[in-house]
Structure I
Amino acid sequence: MSTDQQDDQGEEDTLVNVADGVDHQVAMVMDLNKCIGCQTCTIACKNLWTEDGGSEYMYWNNVETKPGEGYPRGWEDSGGGWKSGEHKERQPGEIPDEEDYGRAWEFNHEEIMYEGSDEPLRPRDGAEWGPNWDEDQGAGEYPNSYYFYLPRICNHCTHPSCVEACPRSALYKRQEDGIVLVDQDRCRGYRYCVEGCPYKKVYYNTVSKKSEKCIFCYPRIEGEGPDGETFAPACAEECPPQLRLVGFLDDEEGPIHKLVNEYEVALPLHPEFRTQPNVYYIPPFAPGQHTEDGETVDIDRIPRQYLRDLFGDGVDQALDTIERERQRARQGEDSELMELLQDKNPAKQYRLEVFDDE
């Protein structure tokens with residue numbers, strides 16, 4: 001890349017990645033090759049933030065199996081976002097119904113615990129869908145079936161359509177870090193934000209009559225814990241395989257900036273929604289396909305077009321770059337990219353205090 005191209009790229013990154021009026025944009029990178037679908041992140045978030053009345057159905061963090069319907073069911077086809085990159089006209093969207101989120105099931109606890117029933121614990125009649133109903137189903141045919149896990153939180157977008165959708169200006173991006181929040185005093189529960197978000201990561205609380213959403217655990221990153229320490233979001237800290245990196249896009253020495261802007265291997269989910277998400281993904285690899293006799297053939301097990309549909313046309317370059325750097329590491333050569341993706345040092349995984357002295 002020439003000096004002029006680098007200058008142009010640097011200017012583009014500044015304009016694209018940091019919204020007007022935002023000092024620094026916090027972001028997350030998730031390596032899908034590490035996700036084991038254990039839902040520890042989901043439970044950590046659920047226990048911390050969504051235990052009050054009206055939030056029983058909410059999963060600010062969820063892990064869904066792809067290919068699959070996701071949570072809420074069919075969210076990828078529910079509309080929202082922007083019609084063009086100029087961000088002047090929103091794309092019409094829909095509000096998922098209760099069945100798409102999944103009702104809270106009633107189980108046969110009483111029969112088992114108090115009446116001596118020998119039946120296994122199971123939902124009562126009517127359990128036809130839930131937040132993780134199609135877990136591990138995947139696609140393809142034996143011996144080349146495939147699936148992978150996709151953890152999702154609010155993307156805290158650079159151009160959040162939920163913010164634009166709210167007539168009360170109840171949703172806003174924080175100046176210091178770009179986190180998208182809901183001002184509960186201003187919210188009147190119109191649910192235009194739910195309709196406007198193409199990722200369906202804003203939720204309506206039927207008890208409080210207000211909208212709620214992922215807050216990127218901002219009290220933790222502000223150091224409001226018992227000892228005044230800074231922590232990454234709970235979904236990241238509690239993840240057993242440590243697949244999440246957290247930092248700022250404009251921290252040029254941090255792993256987020258390098259993975260997104262330098263190596264270009266961390267990609268946004270559904271970039272065609274044009275909200276410019278600040279949660280990025282390392283696309284998943286999989287072994288090549290096999291014949292029924294067990295011979296490996298040079299055909300992608302996860303169809304490359306499906307990955308393009310999820311993460312855009314940058315998938316091909318990203319996967320090629322990762323494979324090239326993997327080969328360098330196998331040959332004993334240094335690879336900064338492989339070190340970034342494998343580092344287990346929390347000080348490098350979670351660079352959240354780099355701008356504290358400003």
Structure II
Amino acid sequence: MSGDVLQRLSTLTLSVKHLGRLPRLADLFPCSLPSPRPTVTASQVPSLFREPYILAGYRPVDQSWCCYLLSLFQRHNESLNVWTHLLAGPVLLLHWWANASALGYTLDTAGLPLCLFMVSSLTYLFCSVAAHLLQSHSELTHYSLFFVDYVGVAVYQYGSALGHYFYSSEPVWRESHIGLLFLPGAAFLGWLSCAGCCFAKSRYRRPYPLRRKICQLIPTSLAYLLDISPVAHRLATMPWEQDPSLPLHALQVASFLLSALFFSCPIPERFFPGRCDFVGQSHQIFHLFLSLCTLCQLDALFQDYARRRDTVVEVFGEQQLWWACVSFPILLLFCILTAVITTRHMHKQLQDNQEKDK
């Protein structure tokens with residue numbers, strides 16, 4: 001018995017020795033990943049990449065794509081802009097799963113607008129992460145990725161409009177002039193906000209004039225005012241104590257208004273130049289409040305869906321629900337085409353500038 005055990009142990013030892021002679025994984029794939037270069041100051045990058053009052057923490061331009069992907073784990077002035085929206089995605093998915101399990105969500109005709117809202121939320125988060133993580137690669141990359149970011153914003157606006165219209169609106173509001181024109185108006189303003197932001201980004205150079213903010217904020221503000229109108233009507237006319245979704249809707253409105261404030265104003269870095277290079281800049285705070293807004297919005301829409309899912313098809317009709325949902329990919333297509341056309345325009349403009357410099 002003992003001899004049999006010893007023989008097996010010696011066989012195992014020989015096998016381990018033979019394994020040690022096998023080529024290592026590193027020998028089979030000798031290529032090593034490049035390391036991102038250390039961050040630099042604002043004066044060491046082109047003016048396109050500089051942010052007001054952010055003096056350091058910039059990633060050098062023209063590194064390999066792999067370096068910018070690996071900069072996810074590097075400390076730079078875009079790190080928190082990436083991570084705030086990167087982490088918001090899993091948190092949103094967890095809330096979706098918890099609400100769907102608790103409230104009995106089913107993917108049918110009545111549940112399609114809620115599904116599209118979730119898709120639109122994840123789309124804008126992904127586009128934002130891609131833009132902030134990779135935009136330093138080159139000037140053309142910077143422009144094209146932020147055009148994609150604007151596509152994500154427009155899609156999120158329309159996804160919110162679908163959820164608000166089918167789950168959060170009241171009959172009195174739907175019979176008003178705003179309610180009758182709501183869905184086509186939301187689609188048009190969603191595209192207009194994408195086009196306005198693309199135009200402002202391609203038209204104006206740093207230091208940006210006030211006209212750039214106006215081109216961005218007017219269409220996006222009009223889109224938000226229209227998209228939130230069914231919720232605002234409920235908040236103004238319905239008793240909050242009888243409706244558990246209304247406090248959540250109020251919190252999403254407050255979070256969005258705060259995010260808009262920090263998006264529009266460089267606070268607090270304006271008062272502390274150089275001290276908010278890595279943590280505390282306005283765009284990071286904007287991301288946090290916008291993520292909170294989306295989270296509260298998701299929970300509120302689930303509450304509204306649970307209360308109205310049995311009557312959604314009856315009230316709106318199956319045909320209107322399907323047409324509204326089909327308009328979602330159509331809007332996405334128009335926004336993508338807008339971003340592609342603007343990217344081609346910028347490509348030509350950058351090439352012309354390079355030829356002039358020669």
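Where a number appears in this text, it was derived from the coordinates with a stated rule and is not lab data. Fair warning: this is a prediction, and the values are worked out from it, not measured in the lab. Cβ atoms are built from the backbone, for glycine too; each structure is taken alone.
Given a value of -23500 for helix-only ellipticity at 222 nm (-39500 (n - 2.57) for each DSSP H run of 4 or more, over all residues; to 500), calculated from one of I, II, which structure does it belong to? Show your work: numbers first, answer last.
Values: I: -6500; II: -23500.
Computing helix-only ellipticity at 222 nm (-39500 (n - 2.57) for each DSSP H run of 4 or more, over all residues; to 500) on every structure in I, II gives -23500 only for II.
Among the shown structures I, II, from which was the value 0.65 of FRET efficiency 1/(1 + (r/R0)^6) of positions 81 and 329 (r between Cβ atoms, R0 = 41 Å, to 0.05) calculated?
Values: I: 0.65; II: 0.90.
Value 0.65 for FRET efficiency 1/(1 + (r/R0)^6) of positions 81 and 329 (r between Cβ atoms, R0 = 41 Å, to 0.05) corresponds to I out of I, II.
If you work out distance in nm of label points 7 Å out along Cα→Cβ at positions 97 and 289 for I, II, which one comes out largest?
On the way: I: 3.8; II: 3.1.
Top value of distance in nm of label points 7 Å out along Cα→Cβ at positions 97 and 289, among I, II, belongs to structure I.
Just checking, which of I, II has the largest value of mean projected area of the Cα convex hull in nm²? Don't skip to the end; give the middle numbers.
Details: I: 22.7; II: 27.9.
Of structures I, II, the maximum of mean projected area of the Cα convex hull in nm² occurs in II.
From which structure (I, II) was volume of the Cα convex hull per residue in Å³, for residues 49-160 alone calculated, if the value obtained is 166? Please report the intermediate quantities before stating the final value.
On the way: I: 166; II: 121.
The read-out comes from structure I.
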